[in-house]
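The data blocks that follow each hold one structure.
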Structure P
Amino acid sequence: MDLLGVRYAHLKTPEGGDLYLTEYGQAFWEQLLPENWLAPDWFSANRQRLVGTSTVYRVPTRPVRGIGLQLVVKWSRVGEEVPIDTLTLNKFINTEFNSPFEEVALVMELRSSRWNPHSRRVRTQKPLGIYVLPERLQLWQTGRSESRIAAKLAQHPGVELDILRQYVVLYGWVKGLDLTEVAQRWGLGEAAREAFFANATSLVTFELAAKGYRMVDMKPAHIIVRLAPDGKSLLCDRHQRLLYAVVDYELLARTPDHEQAVRSQQRQYYLQHMARRFQVPAAQPLPPHLKRTRVLGVDYIFGHAESTGGLLWVVGHDPDLFNYFLPERWRRTPRQQLSPTGQVFYTRTKDNIHLVWRVSRLGDSPWRSGEPGHTAAILRHGYNSPFEEFAYALELSRAGVGTVYPRAIYMTGHWAGPERVIADPRRYQLLAHLRTPDGLPAVSPEHEYITIWGFWNGPDELLAVHDGQFYRSVNAEQAVHQGLISSQTMMELVAYARQRLHECGFEHLNLKPDHLLLSVRADNTLVLDESGRPEFRLCNFELMRGPLPGLVGLQPG
């Protein structure tokens, strides 16, 4: 399988864990089975704790057919607070630990020297694989930031607890000494030691930057060197340049210039593929870890989010879009809340993609959610599932009603737990016939769902040809406050939208002005339709109803 540009072989281990092996680890798959290095008797007797703030050990594997490996095994700290000094934190304000798959992807990218290939090679440990333990932890056991997520636990606990898996990243051992060990062996005094550290870290930082990378918290212990035969100097190459390897990659990142170049390339690739996501032939072979599926008349590429154990449905036929919606690309990027009543957020992903993600209210009661204007019809209908929302958006678009673009549906891997109260179970019963390609329920009360939508700034077809912000979007209510339309025009727009829905055989049970997005040009004028009315796009489908493939004759309540 391909995850973030790295090819893995995936093994399900006997105890129920998951082992992902890189090209460097696949030849040693037997040695890397957890029974050959993590078994309690072996691990306790053979491990050596390495210096650092993380949980990291050197441990040999059991020999298999006479061959053993020296491993560095490191428990991932993704989701934890970064323990770096205030100065560094202020300089890199959004610093956070890489996820295991991001970390390995960055190391493999650095090793390939694709960016500035003519600069000097930077050596690293060989990433062998990632092991995901079968058991999940309680929040307090993980060390992950309780303050960051406590506010989200009340209504949809599974959304933020999705990170509670244990990951161990496996690297090959690099022979040598780190700079602190060299200084100790040489008996350097304080001034000489600090000068030695400064010179070496400055060199490595410079050469790392030349390759397009940086370490937010570069330390002498992250640089491995070898002593020359005389024991009094460091080993150098034939050009008398220091030979070294860099270790510890949980804060490895691209330099701003490199990041911008990669993001620009990724974004352009995304835009071109997104514009033709339904044009890719459905018969085209898929990677083994992805499958095609159709839910309520909508075609998806389906697969597992390996970093969380969740599931992901990406709209369309194009498997190349799948990685853009993996949760590590958008779940922890800076976000802006868009709704005072629901968990709706705008974010720019790590691939420079503008998205809106919304925690589904599937299973909630509209009455308990405190929305105004409730009627018996709303209570009877209840909130739509994510699959219904996407089906309605695409059906309406085909009927000529403008909508925002549905991109992907993500189901969290974490069990929602007893804290999650299902106030309205009818949707789960109504959609019990929907299954994943693996045969599991597609709609499960044991998990949370997040819908991912395109952030409206122009049509996909235009953005694929020329990237840029063609429009800025405002909802009809905001347009009144900004003086773009009058209150009377706003109410007429809502009435017209309701009429258009009725003409297409649909009804929104609680249509509001902030459900209509208007497009504003750079000169602050509105985009108008053929009749001179402000052109709108629907952005809310939670209480939409009407005929859908696969739901004919079925109505909740």
Structure Q
Amino acid sequence: MPGTKDDEPHVDTIEGSATKVTAQEDQAYGTVQLLQGGSVVLIPTPSPDPKDPLNLPTWHKYLIIFVVGSYSAIAVLVTSGLGAVFPSVLKEYPPEDATRATDLLTYPTLFMGIGNLFSMPLCVTIGRRPVFLMSLVLLVLSGLWCAFSTSLSSHIAGRNFYSIAAGQSEALAPFIIEEIHFLHERSAKLSWFIGVQTAGTAAMFVATAYIVPSVGLKWWYLIITFINAVILVLAFFFAVETKYDRPVDADRGAVHLKLDDEGNVNKNGDNEMIIQVLTRQNHVLQPEVFGPRTWRHNLRVFHFKPEWKQTVIFYKETMQSLLLPNIVWMLLLNGAFLGIYVYQASTFATILMAPPYTFKYDWLGYVQLVQVLDCVVLVPLLGYGSDMLVRAMSSWKSGTFQPEYRLIILSVPILSAIISCVFFGQAGAHPDRWHWMTIVAPYNLGYFAFLGANLVGITYAIDSFPSKAGPLLLVLCAGRGFISFGLSYSTVPLINLIGYQGAMNIFAIIAGVLGVITVPVYLFGSRIRMWATKKIWPEIASE
């Protein structure tokens, strides 16, 4: 995977002038000085502690992306991968269970959301690593449960527990990725995570189309469980703890230290030193002061003494997040785009297998494989492209970064969603007039739109309120899951009522309206953030 000089953790700790940094006190929270003197300011400010996850070597960061992305790929596969082979699944149960068997497809989305509701507060309390490892253990155990289930009820229950463990792919996974990277590279690295997840899921979708009809559902679950066991081993050795207690002003790119007359750190000292870390300079780690990063430290599961009151605070901040207009808008946008994908994913097989297209079951897996092309476009355009764009905008604005710069590139997913809806609806309603590619291309374009909205939503939320990243990710990721669960029950009735074209036209209008709202959010986003620090989270105003 490519790396740049700005990605390296070897940068210099310098003393900045107090006047430059204190000017940020009058700015909205999330507005920071990203560029200074021709260099990028590393945000959050890394410490000289070798155990700081921001100081991990580049190879280790990419390995974490691969491990977390692989976990997410298999998690998504199992929760959503039975749709294309559902006729084969139905053959394993009596005909009278056919209606209830659809719970195998609809319940996972709900239980993934429930898993987020429990795991995110827990990871804030006890750390990311133990929650991630416990989730993988539960994936292995519930995978075996599903493989050896002897009834439909047992199968549904096993998938529900599997989905609880899989839910961490929604919020905890990107939370881990963002904690080991800096603001100026966040979108690119999150896009790599999404790319690994999507490519892995697409490849396994193709395999599923052959495995389930040929060797049965039991062996499909056993193969997946073996893969999860391998990921668990990799995670135990390489998915280190990413939670790290750093000064609250590190998120502004400058740490203020109080020193006594002898130069020692003392909160009551009269002297002040401002620490900034810039790229293209040499950051010296201090293992003699903080201790080295060792394998024993990396393999340790629990690094923090639980503070259970933090779970209550987490839920409180999650509810407070729903008071922010920009976050609610981003939730609705993500929910709508996920709804488009869920609708198209639920119907594309039916359309393609019917005349005049008459696709075979095993061909449907290759339709999913096209999603790899989404990643080929997503990573450079919306990943690296977003980081390059915000750096250019910051340079134009005298080095000042605004989280709303992330929203500019959102125009690409919005246009993609609208185009996808229009053509998919036309081809679904009039298949005799359109080539089968008019189903396949819009379906994968709609998925690209959702991935793009997801990437922009995560980076925008974290950049806006970095100290509230956990609650905001829970709102966006779990919230859209609940929206998707509700929409999954409306798919068939909506088709019966107004047809493919009518349903897709409604989704296109919704996508267009939510897309237009991007303009006022971009213009007034900083005011919303300033209002939030005064009325909702006054404690971050002093950070």
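Side notes on the structure shown:
- Source structure (of P, Q) for Cα extents along the principal axes in Å, computed value 87, 53, 46: P
- Read-out distance in nm of label points 7 Å out along Cα→Cβ at positions 50 and 226, computed value 3.9, structure in P, Q: Q
- Distance in nm of label points 7 Å out along Cα→Cβ at positions 298 and 450 derived as 3.5 - corresponding label from P, Q: Q
- For helix-only ellipticity at 222 nm (-39500 (n - 2.57) for each DSSP H run of 4 or more, over all residues; to 500) computed as -7500, the structure of P, Q it came from: P
- Origin of the value 2.7, where distance in nm of label points 7 Å out along Cα→Cβ at positions 82 and 514 was derived from one of P, Q: Q
- When relative contact order in percent (Cα under 8 Å, 6 or more apart) is computed for each of P, Q, the one that comes out at 25 is Q.
- Parent structure of the calculated result 2.2, given that distance in nm of label points 7 Å out along Cα→Cβ at positions 386 and 474 is the read-out and P, Q the choices: Q
Every number in this text was worked out from the coordinates using simple rules, so none of it is lab data. Since we're looking at a predicted model, the values are computed, not measured. Cβ atoms are built from the backbone, for glycine too; each structure is taken alone.
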